[in-house]
Every structure is written in C-alpha cells, then in structure tokens.
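No value in this document is a laboratory result; all are computed from the given coordinates. Keep in mind that this is a model prediction, so the values were computed, not measured. Cβ atoms are built from the backbone, for glycine too; each structure is taken alone.
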Structure 1
C-alpha cells in the first residue's frame, strides 16, 4: 500500500496525532519513512498483496518494519534505547490511529515488539540477514483466535488468518 494513500485515509484527528509525534523529532521523519518504504517494497516483492491481511506475511511485515525503523533511527540517535523507544512510539501511534479491530491491533503490537527485540539482540543485520531470520521465525508463527492466545506466544510471531 502506498504510504501517501494510507495517510490520505486518516481523519484530521488521526493526522494531528501523527503530526504531533513527528513534530517532536523532525530528524526522525525521513528515516522512519525510508524504513516504511523499504518494508513495503520487500514485502510486496516477497508476498504480493497478501501482507495486507492478518496472516503470517503481515506478522513478518510488522516485525521487519520495527527492526528497520530502529536501524534507521540508530544512525541518527546514536543510541539503541532511543531508537527502540521511537519505533515503539511510532508503531503504537499508527495502531491507535488506524482503528483496527482489537485482535488485529494486539497481533500487530505483538509482532512490532518482536521486531524491536530482534533489533535489540542483533543490531547489525543486513536486510538479507533480517529477511532470512524473520523468515525462520515465520515458519514457527502461532495462530491466534483470541487475545489471550498472545500469552502463549512469547518471542513468536503471531497471525490470525491461515490464508496467505
């Protein structure tokens, strides 16, 4: 999905929430957008349109997105903790403004956290290496049908729909 198309779908209130977040860290705007575009490009090539559904490829996308945001912000912030905090703020705000159903939101937030944990443990992975690493995690992803299922998925990617 084109990032600008998604932004155009947001309400004024939602746009203001995002604008306020980015206004506080203007140097982080471009690296965050670059991470988003890189994520979408890789996932479009790898999964086609499937990663826009609540399936395994979506789990991969959310983890990759968070990893890449952290990696890109680290170049500017020079501090891993700041990069992790920024990625969490951006992706939580994104989930808040997109108004997904609660299970989708919980799934996305969980997979976002997985991406940040991978970054925390392995900051220097190249794109091909993080792709391979997340692909391995994807093979062990856990299907959830209710929010409580997240409790049994510590360290694992999660998804809702079987269909790719």
Structure 2
C-alpha cells in the first residue's frame, strides 16, 4: 500500500471551532461515535499510523485495538457501543490550557526549587492546583496530548 505524500499549504483558519463542543455533540448520539470508530478503522486501512489516528481522533491505542478486534470477530455489529468502562479523564480543556501556560514558565515562578519541569514536578503541580492525583506515566501522556513535547518542557529555565 502506498502512502500519500502530504503537501503543506497555508494554515487553516480554525477560529470559532470549539473541539469540546464537537466532542459533546458526538457523545449525544451513539451512532455518531460508531462513525468515529469506522473512520478510525478506515484511516488505519488507508495507511495512517495508530499514533496519527489516536492523535487526530483523540482516542487511545487500546480503544483502537479493541475496535479492530471487535470488527474482525463481529463485523460492523462489533462497533456498536458496548457499556463503556473506566473512569472519565480529568484532562479537560481547562487543565490542558493551564499545562501549556505553566510549562512555558520556570518552576521557580510557582514556588518550586527545581530549575526544570519534569514528570514528578508536574504531577505535584496538578495535585496542588487541580486536586488531580495521577501517575507520572499519565503525566507524560497528558503532556503529549496537549502538544507539549518532552524536549520542550525539560529544558525550560
């Protein structure tokens, strides 16, 4: 299967697009979520990587794995919503925006004795300021979801 080369063009105007509003709209109807599942499998079959699909559709690798397996074993019926398990993520748009802003500044500005941000420090910040207790690995995943790369936040002065 050949991969299409993506040409970069002019930036697209995304002002006025509220991702949370769209996510809420999708959640209102189970058939809308089934369409997302179908689109994710179509994207995979067209050569998109699991990472690309996860980032664009804001789903987990585990979800994709489950959807692929259900589709293989049950066909399209396997994509119809099952009772969802797990707990709701605390990574809201408000927390994402705060993390983006916080990691642009030095930890010293927030009263920490460290020179650079790291997983442990961000974990402490989230607990103190948001009451969110999560594992360091989850902190790392959240930073990736917010678009903050490790090379960016570890070197902050």
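Which of the displayed structures (1, 2) returns the greatest value of distance in nm of label points 7 Å out along Cα→Cβ at positions 114 and 146 on calculation? Answer by largest value of distance in nm of label points 7 Å out along Cα→Cβ at positions 114 and 146: 1. With respect to distance in nm of label points 7 Å out along Cα→Cβ at positions 74 and 98, the largest value across structures 1, 2 is given by 2.
Taking 11.2 as the value of mean count of other Cβ atoms within 10 Å over residues 26-33 derived from one of the structures shown (1, 2), identify that structure. Label of the source structure: 2. Here Cα extents along the principal axes in Å was derived from just one of the structures 1, 2, and that gives 38, 36, 30; the source is 1.
Taking Cα Rg over 2.2 N^0.38 Å, for residues 18-65 alone as the measure, the highest value among 1, 2 is held by 1. Could you figure out which one of 1, 2 the value 6.2 for mean count of other Cβ atoms within 10 Å over residues 10-17 was computed from? Answer for the origin of the read-out: 2. Looking at relative contact order in percent (Cα under 8 Å, 6 or more apart) over structures 1, 2, structure 1 comes out largest.
Assuming -16000 is helix-only ellipticity at 222 nm (-39500 (n - 2.57) for each DSSP H run of 4 or more, over all residues; to 500) as calculated from a single structure, say which of 1, 2 it is. Source structure for this number: 2.
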